[in-house]
Structure formats: C-alpha cells, structure tokens
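The numbers here are math on the coordinates, done by the rules we state, and not lab data. Being a predicted model, the structure only gives us computed values, none of them experimental. Cβ atoms are built from the backbone, for glycine too; each structure is taken alone.
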Structure P
Amino acid sequence: MNEHLELHEPEIRGFTRVIKNFAPSWFASVMGTGIFAVTSKYYSCYWPWLNNVAACLWVINVILFCVLFVPWIMRWFLFTEHSLRDLNHPITGQFYATMPIGCLVLAVDFLVVGTGYLSMEFAVSIAKVCWVLGAILALVFAITTPVINFFNKVTIADLNPAWFMPPVSLIVAPIAGAKLIPYWPQYFQKLLLLINYAFWGTGFFLFLFLAVICFYRLIVAPPLPGTLVPTIWIYLGPIGAGTLALLNLGAVSTPWLGSLAQPVINLFGLIYWGFGFWWLIAASIVTLVNILHKNLPYALSWWAFTFPLGAYAGATFLIATTFRCPPLKLYGFICYCLLALCWLIVFCQTFSRVCTGEFFKG
C-alpha cells in the first residue's frame with residue numbers, strides 16, 4: 001500500500017498537496033500569536049501604543065486560525081490514513097493538541113482584546129464557541145494521545161517536551177473558562193467551575209508525570225536533534241498557562257468556595273510561577289549553546305519559543321498585579337520584549353518559507 005501511495009504522490013498538486021502535507025503543528029503559530037496579543041494588551045501599561053499592536057495581532061490570529069482550520073479538517077477526510085499515521089507517531093502525534101489550544105487561546109483573545117472593539121455580548125459569544133470546541137478537543141487528544149503511546153513501542157529518544165502538549169491543552173482551558181463563568185446561566189456556573197478545576201488538575205498531574213520522564217531523557221539520552229531543541233521551552237507552557245488559569249479560577253471561586261479560596265490559590269500560583277524562573281534560565285542556556293554549535297535549523301518547532309514564553313510573561317504580569325510588586329512587572333515586561341523578538345523572527349522565517357512552498361513539498 002505504501003508503494004501505491006508513493007506512486008501517486010507526484011500527481012498531487014495545488015491546494016490538495018497542501019492538505020496532504022499539512023503538519024499538525026501549524027496551530028502552534030495560532031498559540032504564539034494569540035498569547036502575544038494578550039501580553040501586548042497587558043503590557044500596554046508601559047507603552048499605550050501596544051493596545052494597537054494587540055488589536056492587530058488579534059485580527060491576524062483570527063485570520064490565521066480560519067486559514068489553518070480548512071486544511072486541518074479537510075486532511076482528516078481526504079487523507080485519513082496520513083492523519084492517523086501522524087496521530088500514531090510518538091512525536092508528531094503530540095502536536096495535534098495545538099489545534100484545541102489554538103481554539104482556547106483564541107477565546108482568551110476575544111475576552112481580553114476583542115471586547116475593546118466588539119460588543120461585549122458578541123465577543124463573549126464567539127469566545128464561548130471557541131472555548132467549548134477547544135475544551136472538547138483538548139479532552140479528546142489528552143486521552144487519545146497518551147493511550148496510543150501505551151500501545152506503541154517508543155524509545156527514550158522519542159521522548160521530548162512536545163509530549164506536554166496534550167496536558168497543556170487541559171491546563172490552558174481554565175484561562176478563558178474561568179473568565180466565561182459569569183456569562184453562563186447561573187444554574188450552570190458552579191458545575192463549570194468544577195469542570196475547569198478538573199481540567200486544570202488533570203493537566204497539572206499529567207504534566208508532572210511527563211516532566212519527570214522527559215527530564216530524565218534530557219539527562220541520560222543523546223541530546224535532542226536540532227529541530228527539537230526549541231521544545232525545551234515547552235516546559236514554560238504548563239507553568240505560565242497553569243499560573244494564569246489558577247489566578248483566573250481564584251478570582252471567580254469566592255461565591256462557591258469561600259473568601260479564603262482566592263488568597264490560597266494565589267499563593268500556590270505564586271509558588272508554581274516561581275519554578276518558571278529557573279526553567280527560563282535553563283532553557284535560555286540550552287538554546288544559546290545550540291546556537292553557538294549551529295545546531296538550531298529552522299522548523300515549525302521554532303514556534304515553541306513563543307507560546308510558552310508568552311504564557312510565562314502573562315503569568316508574571318498577573319502575579320505582579322495580584323501581589324502589587326512593580327519590579328516583578330518590569331521583569332515580566334523584559335520577558336515580553338524577548339517574546340516580541342522571538343515572534344518577529346519566527347513569523348518572518350515561517351512566512352518566507354510559506355511563500356516559497358517549502359513546507360508543503362512533502
């Protein structure tokens with residue numbers, strides 16, 4: 001059958017070829033652009049013109065999501081075998097979670113940025129649709145991907161931080177999910193709060209288990225291939241997104257969990273966020289070493305430089321605001337500037353290769 005497929009591959013042209021060779025990791029660009037929009041809105045407290053940057057990035061991200069969604073969904077119908085083969089792959093399969101995370105980040109975009117340009121009712125309605133779709137698919141891939149790995153034979157070399165992606169999707173869900181709770185019918189709000197906590201808890205403990213395994217792999221196995229080096233930054237994703245989600249959950253928990261819930265949750269969020277400081281330094285050192293050794297060829301995995309760093313920068317802003325600490329906010333702004341630099345480099349590199357068709361040659 002494989003020979004038969006290879007025999008017919010040269011006949012595939014145009015948009016059909018794009019669909020066939022469409023990588024599941026493309027939605028990492030939606031994740032990175034979306035969190036860049038959110039953090040631009042946050043740090044407009046330093047430069048007011050960042051409000052306009054946030055709005056432009058939000059519009060770009062909506063368009064980007066719509067453009068990517070078409071080949072993503074069509075590939076499941078037109079090239080089912082290829083899609084399932086990628087899902088079963090111990091590395092490629094992890095990136096299917098980027099699509100639901102993209103949905104969830106888009107929901108946050110509409111709530112944080114979109115409400116300034118659209119009516120509150122319309123922005124919230126769109127955010128609800130994005131959140132429901134993202135939450136359902138996040139749960140599907142968070143169950144499917146690890147279970148597939150139970151049955152497939154993998155080697156220690158197959159392990160890398162990309163395995164965090166399915167758990168990260170569950171941790172990301174409460175960021176928008178918590179903000180949306182007041183906009184659902186009152187009889188449904190308590191259940192949604194508990195569902196969001198369940199999502200966070202599931203994603204957090206899966207992250208802990210996988211973090212230990214991947215950390216072990218980084219120490220005892222051969223170094224990551226150059227194209228996977230950026231995935232080292234994915235460790236920051238669950239930390240930053242998890243802190244954002246906790247602080248948002250704490251802010252809406254008081255009516256059901258009591259007045260002590262928010263300060264306790266905020267304190268745990270502060271502790272959790274603190275681990276990100278260590279990992280930011282470690283990831284920077286590993287990246288610099290690979291740059292010096294010229295072991296960082298461009299790949300779509302470069303988008304891993306953006307969302308994790310953006311989530312951490314956003315979490316730093318909320319931590320600094322919650323605990324009223326201006327120096328921390330300045331530290332977060334420095335992280336934001338680094339994010340802006342990374343996003344510009346990765347976006348330009350990606351755009352140039354899209355224009356040449358390099359990504360779709362198969």
Structure Q
Amino acid sequence: MRSSLPDFPWDALAPYGEIARGHAGGIIDLSQGTPVDSTPEFIQKKFRESSDSPRYPVTAGTPELREAMRSWALNHLGATGDFDVLPVIGSKELVAWLPTILESKKVLIPEVAYPTYNVGAIIASAQAITVPINAANWPEADFAWINSPSNPTGQVHSDAQIESAINWSRKNNSILVSDECYLDFGDSAQGRSLLAIAHGNNTNLLAVHSLSKRSSMAGYRGAILIGDPKLIANIREFRKHAGMMVPLPVQNAMVVALSDETHVGDQRARYNKRRALLGPALTKAGFFIEYSHAGLYIWCTRNEDAWKSVAWLAELGILATPGSFYGEKGASHIRVALTATDEQISDAVQRIESAAK
C-alpha cells in the first residue's frame with residue numbers, strides 16, 4: 001500500500017483568501033503561478049483552425065510537432081548528441097506520473113521544491129529523500145529531480161551544480177530529470193538546460209519544458225519531454241497503452257508557439273517589470289528577498305513563521321503562499337507570484353508601501 005497523499009496545500013490557504021477578499025479594494029491573488037496575460041492571438045488562431053479534430057491524436061506527436069520540438073531543443077536549449085522528444089499533457093501530469101512510469105523505488109527531490117515531486121514519489125510507492133543542490137553527497141537512488149530556475153525560490157543553478165548532478169547520475173547509473181519550465185524567464189541570472197551541459201551524452205538524462213508559462217498556454221495543457229532516446233521510447237510506449245495523448249488542436253498550437261520567440265521575450269519583460277516593482281515594496285515592509293533571480297516568483301522572509309507573513313498580507317487584501325508548502329526549510333518564507341495584471345501589481349505595491357510607513 002502506498003502512503004496517503006498529503007492534504008491539498010491550497011485548501012489550508014483558503015481562510016486567508018477569505019480575509020483577503022474582505023479588503024475594501026478586493027483580493028489580489030499572488031498565491032498561484034497561474035498566467036493572467038492572454039494567450040498570443042496567433043496561437044489562439046491556430047487552435048481555432050484545428051478545432052475540427054474527429055480522429056484520435058498520435059501519442060508521439062505529429063511529424064510537424066516532433067520537428068518543431070527537436071528544432072527548438074537544438075536551437076534554443078543547446079541540446080547536442082542523440083536525443084528524442086515527446087509531447088505530454090502539461091508538465092504537472094508528467095511530474096506526478098513519471099516515477100510510476102519508470103518504476104522508481106527511491107526518488108531524490110530538492111529540499112525546497114514543487115510539491116508534486118513528492119506526490120509523484122508517493123503515487124509510485126517510492127521513497128522520497130530531500131537533498132541539497134550540491135550532488136556531491138547525494139545518496140544512491142534510481143531517480144532524482146533538479147529544478148532550475150527553481151519553483152519556488154527562483155534560484156538558478158550554476159553549470160558546476162548541474163554537472164555535479166550529471167556526474168552523480170553517471171556514477172550510479174540513475175535517471176536525472178531536470179524541470180526547466182521557467183528557463184525562459186531569466187532576470188538577474190539566466191539558467192542553462194541540462195541538455196546543453198551534458199556534452200552530448202544524454203544517457204539517463206531528461207529535461208521537462210512547458211508552454212503553460214512560456215506562451216501563456218496553461219489552459220491548453222501542452223508540455224515537452226526531451227532526452228535519452230531509450231527512456232523516451234519506454235515512456236512513449238507506456239503512454240500509448242494508457243491513452244495519454246495531447247489533443248491534436250493543442251499539438252498544432254504548440255508547433256506555432258515553439259516557432260516564435262518574440263512573444264516569449266515580451267512575456268519575460270512583463271514578469272521582470274512586475275518583479276522590479278513588487279520587490280522593493282516588500283523590502284520596505286521588512287522582507288528580505290532571497291534568490292528570485294529568475295522565474296515567476298519572489299521568495300522572501302521576515303524571519304517569522306510563514307503563516308504570520310501570509311496573514312499580514314491577507315489583511316491588505318493580498319494572498320501569498322507560505323514557504324512551508326515547499327518543504328520544512330521554507331517554514332519562514334513566503335512565495336509571492338508575479339502572475340497578476342500590471343494594474344494589480346501596482347495596487348499591491350501601493351497597499352504594501354502604505355502599510356509599511
């Protein structure tokens with residue numbers, strides 16, 4: 001029997017949401033990384049054009065999508081050597097099911113991390129072990145996650161840190177999976193893909209990418225798995241039998257989204273502008289910002305219990321996430337999402353600065 005799944009963390013946040021909704025100016029929800037900026041029109045147009053879709057889609061992806069994913073991996077990620085590609089139904093679905101698909105027994109996850117890494121280990125009846133970024137002293141395991149830029153901290157791993165994890169993988173003949181869903185959102189630092197650092201030897205290496213944030217396509221549920229051809233072949237076969245297929249209209253929308261970087265640069269600029277506004281306001285209110293060099297979040301602390309910080313912001317009508325959702329080492333931090341409109345971010349800045357006077 002597998003262990004029980006943890007309580008869904010955002011249920012515990014609901015009472016603070018009610019407090020925030022009671023603010024005279026209404027709630028500004030900065031608790032979840034849900035895009036609010038519109039999906040670019042050219043992507044919507046392709047999706048609409050593909051809506052007549054009576055046949056089952058292909059699990060492996062259309063030839064056009066496979067070529068787009070491969071070209072993007074080569075030209076954008078800097079992937080080299082032998083690798084394969086696979087479309088998946090959003091990255092969260094993949095993260096939750098990958099240890100089961102790979103029959104993992106022991107899964108290493110970052111000390112402060114996206115909760116679904118642990119959920120995936122539980123679903124697989126695997127042992128989850130938290131580890132620091134430096135892999136020099138990692139224990140033996142058959143599967144490990146790294147995440148750069150990190151959710152929730154926005155920390156960008158150095159090449160040396162990623163190389164250390166690759167060396168661990170090769171020494172132990174273990175699978176290393178790099179969650180790179182925020183790679184396109186560098187700010188004061190820019191991350192690099194695992195596949196660019198592997199020097200063409202992609203054995204036991206996988207990289208996960210998502211169009212949810214990159215192209216504001218969270219509602220489409222389109223993501224990509226790239227890496228070791230042998231692992232990809234096994235995962236694809238499992239997904240074929242399980243009926244895990246990305247709908248054809250989404251596949252076609254992914255093709256055009258991967259073929260354009262202008263809209264990604266525009267979105268990156270929006271998030272970084274919001275960080276530049278919100279960060280100083282939080283600092284004025286006594287928060288110390290850690291990492292937050294990239295991605296969609298500000299990771300900060302007032303050296304108090306995270307729930308106390310959450311409660312303080314809720315009284316201002318602002319909802320943030322307690323760092324304890326991401327592990328014990330986040331117990332005194334909060335994660336503040338940049339996924340709100342420019343107007344809402346400006347409003348949040350005014351509320352925080354007024355309360356900090």
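Out of P, Q, which structure matches -25500 when helix-only ellipticity at 222 nm (-39500 (n - 2.57) for each DSSP H run of 4 or more, over all residues; to 500) is calculated? Of the options listed, only P reproduces it.
Thinking of P, Q, which structure, once relative contact order in percent (Cα under 8 Å, 6 or more apart) is computed, gives back 26?
On the way: P: 19; Q: 26.
Attributed to the structure labelled Q.
A value of 0.95 for FRET efficiency 1/(1 + (r/R0)^6) of positions 81 and 169 (r between Cβ atoms, R0 = 25 Å, to 0.05), calculated from one of P, Q, originates in structure Q.
P, Q: which one has mean count of other Cβ atoms within 10 Å over residues 161-168, as calculated, at 28.4? So the calculation was done on P. Hey, distance in nm of label points 7 Å out along Cα→Cβ at positions 73 and 137 derived from one of P, Q reads 3.5; which structure? Going label by label, the one that fits is Q. The maximum of mean count of other Cβ atoms within 10 Å over residues 185-192 over structures P, Q, that is, the highest value, falls on Q. Source structure of the calculated read-out (FRET efficiency 1/(1 + (r/R0)^6) of positions 217 and 289 (r between Cβ atoms, R0 = 30 Å, to 0.05), 0.55) within P, Q: Q.
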